[in-house]
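*Asks:* For reference, the structures are reproduced in the following blocks.
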Structure I
Amino acid sequence: MTQLVQQVLDRRKELDEKTSAIRRKLQTYPDGKIICTRNGRYIKWYHSDGRIQTYIPKKKREYAEQIAEKKYWTLRLNELVREQKATEAYLRHYGVELLPSNADPSELFLTDSPASGELLTGIQPDNSQTIQEWLNSPYQQNEKYSEQLIHKTAGGIYVRSKSESLIALLLHMHGIPFRYECELQLGEIAVYPDFTIMHPKTEKIYYWEHFGLIDDSSYVRSAMAKQKNYIANGIIPTIQLITTYETKANPLDTETVEKTIERYFK
């Protein structure tokens, strides 16, 4: 069993524990849903059973908080269940028996529903609103050679190589927000870095290029030209530009990706 498969198995166990705990927690909340409305600076809360909406007075704030928390944890459970299914698919692919999205419903609930979020002061989202907006914003992707996008990643996107799939998986597992092949304008030239990454703490942008055919001389020339273009536009290797390499004899491995992530984002 490879180190990566073992990591996914460990993550699967962690997901099982988290989903079980949330299911137990959900059983302790009142029935129904919370509906929050805002009129200027005033917020009103309503309880809904699917048919009738009943006003919740401010003196029953604790009751409103419980229903709002129930919605948050329901969304969080849905996220984790999706991730469970993705880990299952991954493990099945490697003959074991098996990760997904950059946009998490529970965090969208906190950031996009400020009226409800006001009831959830005890719950803090994992990522800042800036990161969530960045993840949810559309972006121009590389449309060339789309037929080469054959490797499905943990986040449900398709990439061009197993090495890129490995990078995407580990970024996802570490909670590092990224975009794949997002257009970047360097002077008059549009380029598409393999990964555009927002640092989860500082919110600074980094670019990660993986060069996978270093034993091919023409590929090396192209890679060098690409790096020179980055440098000419103020994006410097080892500072904003992360680079990894491989040859047929020395493919990219989990340890290299893990250490790279730790160096730049931990």
Structure II
Amino acid sequence: MKRIKKNTNFTFKRDFVRAIAALSFYALVLIPHILGYEGFEYESEYIVLGSILLLGPWFCGWACPFGNASYFMTRLGAKLFPSLQFQINPNIHNILKYSKYLLLIYFLSLFVIKGINYFGDHMIMYQSNWFTSMYIKFKHVAVLFIPLFLPRFFCKYLCFQKGAYNMMNYFFPGSNIIRDASTCISCKKCDKVCPMQIRISQKEYIKGNDCLNCFNCLDQDVCPPKHRSLKLQVLGKIRMPLQFGLLMFLIYILISIVVKMVTGA
């Protein structure tokens, strides 16, 4: 059975940001697209990739509309179906999590073979053949239905972009979570609250390990106050996770809107 982290001041503020990100995407982009209108998409892949390359996968844990929608569906599922909450067995999970890298290789091959521009209209990419068409259709099921019972299913196993972000963060760790083994008491509370099933208590650095930068493990009610063995490191300096997440989201939105207004794209 999966565990849902209890609400704290940190999670309340973070989840408020997540709600804005998810609702704005569905209201401004997806619903108008379904109705045949051109939506206002402030998201820029250049800005997303650039920020992740420099400062880690903060986008996944704070601004990704699909990840955030998945998160809230998991919260809803915990309320509606409390006895039907599951986690995939760790041994199976450790195999399945590599499926997103296979998908990454496949989509990269499409970019090369068919000359598809990843930074252009994503629907061109998703409508390029029968497989990509099925992928985008199942994506909505994996984001909005499966998380009612299995948390972060899409993020863990099907998001090829997350596979790319993992490699970027591994080779260019602008931000990472560090664990002080000398003060850690191996209570494993951090493992229990990680939505991506990362065994944080067994690692010295969390970088490129499927981390979403949700910062559950850094919340005040997780790592015992007397020890504080987990810390967020950004560009070599220790930072407060809440302030970092809020600042990154604000900067991302402002830059994206300015770019949209200037380029008209």
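Each value in this text was obtained by applying a stated rule to the coordinates, not by laboratory testing. Worth saying up front: this structure is predicted, and the values here are computed from it rather than measured. Cβ atoms are built from the backbone, for glycine too; each structure is taken alone.
*Asks:* Given a computed value of 3.2 for distance in nm of label points 7 Å out along Cα→Cβ at positions 188 and 204, which structure among I, II does it belong to?
*Replies:* Attributed to the structure labelled I.
*Asks:* A value of 22.5 was computed for mean count of other Cβ atoms within 10 Å over residues 164-171; which of I, II is the source structure?
*Replies:* Label of the source structure: I.
*Asks:* Looking at structures I, II, which one was Cα Rg over 2.2 N^0.38 Å calculated from, given that it came out as 1.21?
*Replies:* Attributed to the structure labelled I.
*Asks:* When distance in nm of label points 7 Å out along Cα→Cβ at positions 60 and 140 is compared over structures I, II, which one is greatest?
*Replies:* I
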